[in-house]
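Trainee: Listed next: structures, encoded as structure tokens.
Values quoted throughout were computed directly from the atomic coordinates according to the rules given, and no laboratory measurement underlies them. Given the structure is predicted, the values throughout are model-derived calculations rather than measurements. Cβ atoms are built from the backbone, for glycine too; each structure is taken alone.
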Structure P
Amino acid sequence: MNTSLEQHFEELEVQRTKLLERIYSLSTDQLNTHPPGKWSIAQVLSHIIASEQLSIRYINKKYLGIHESPNTGLREDIKLIVLIISQRLPFKFKAPNVVVEKTTAYQSAEELKQAWDKTRDDMKEMLKRFKEEDLKRKIYKHPIAGMLNIKQAVRFFGEHIIHHTPQITRLLSQK
């Protein structure tokens with residue numbers, strides 16, 4: 001795997017491990033309890049997993065024609081900065097319909113972990129395919145930012161977790 005992709009992936013894994021450690025001792029009821037009109041911890045994590053799964057599927061499909069994709073540049077670098085800022089501010093965003101429709105409702109911490117393990121295994125295998133000359137190619141379509149390269153995509157996956165962590169923290173404090 002490319003060194004920079006491997007580093008980004010390892011950072012994602014550290015995030016995931018820390019998050020799973022926080023919820024692993026929760027009962028099924030605690031994972032699935034939610035304030036009216038809000039998501040439960042299980043729903044938040046299921047959303048993150050579904051988002052990653054759909055992204056991996058999309059990137060794998062786009063990879064088939066990667067050499068036909070143009071390179072990213074300054075414009076995409078700026079989009080990523082704006083995207084990172086938006087994920088770190090306490091704004092709420094409506095999840096894209098396709099993600100909502102494809103989100104599996106995992107009930108237990110073990111089910112969540114198993115699904116996320118599989119998703120991350122798939123991500124790791126996908127990332128192994130990228131060669132140095134592929135890293136700047138537009139390969140990932142973010143619903144708002146548009147086309148980004150693979151390093152930017154992996155960076156977004158981490159920012160997506162950062163975005164949802166305060167939500168999970170609030171739900172944990174209500175237990």
Structure Q
Amino acid sequence: MAFIDSTFKEILSTQLISVIGGLIAGTILALWTNNLLIIPGMLIILPGFLEMRGNISGSLSSRLSSGLFLKIIHPTKFNSKIMTGNILASFLLVLIVSFALGLLAFAFTFIVFQKINLILILIPILAGLLANLIEIPLTIYFTFYFFRKGHDPNNIMAPFVTSTGDITSIVSLLIVMAVLL
């Protein structure tokens with residue numbers, strides 16, 4: 001199979017990991033759906049929350065990968081102004097988007113059910129921060145790891161952070177709900 005090069009193998013293997021990660025996240029979600037349905041409005045938060053993790057971590061990985069290829073970021077140094085700025089930007093994005101998702105769920109619950117439930121704003125913010133505390137180190141570590149091993153992180157990281165992000169997002173939501181409720 002001479003027509004299958006290393007880039008194709010990288011992309012295929014990470015797509016398979018993404019599918020497996022999606023199945024794991026979906027299974028966890030299916031097993032704990034009753035917990036999510038306890039609070040009206042949680043199903044409003046869920047799709048945006050899951051999408052947010054892959055987008056934020058994926059863009060972080062892309063920025064880091066570009067910095068590595070342009071030699072702005074050194075492949076063995078995790079501590080620089082660019083790294084710090086990217087990490088802070090990722091946390092700020094999570095806070096803003098999580099707050100917006102919480103407000104949307106709060107407004108929906110108020111309009112439809114005439115219920116004031118401020119916990120709908122707090123849950124996505126805390127879960128987003130918790131998921132970021134897990135996902136950002138994973139993203140940074142594996143972006144640098146794949147780059148040092150000679151792989152192109154741009155081919156690998158998007159499906160990788162999507163699958164790990166889905167899993168960490170679901171688990172983070174469930175943990176925060178268990179603690180707050």
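Trainee: Just checking, which of P, Q has the largest value of mean projected area of the Cα convex hull in nm²?
Mentor: The structure with the largest value is Q.
Trainee: Which structure, out of P, Q, was helix-only ellipticity at 222 nm (-39500 (n - 2.57) for each DSSP H run of 4 or more, over all residues; to 500) derived from, given a value of -29000?
Mentor: Q
Trainee: If you don't mind, there's one more thing I want to ask. Work out distance in nm of label points 7 Å out along Cα→Cβ at positions 5 and 37 for each of structures P, Q, then name the structure with the largest result.
Mentor: Going through P, Q one by one, distance in nm of label points 7 Å out along Cα→Cβ at positions 5 and 37 is largest in Q.
Trainee: Suppose you compute volume of the Cα convex hull per residue in Å³, for residues 45-92 alone for every structure in P, Q: which one lands on 64?
Mentor: Answer by label: Q.
Trainee: Next question. If Rg/Rh (Cα atoms, Kirkwood Rh), for residues 53-140 alone computes to 1.15, which of P, Q did it come from?
Mentor: Q
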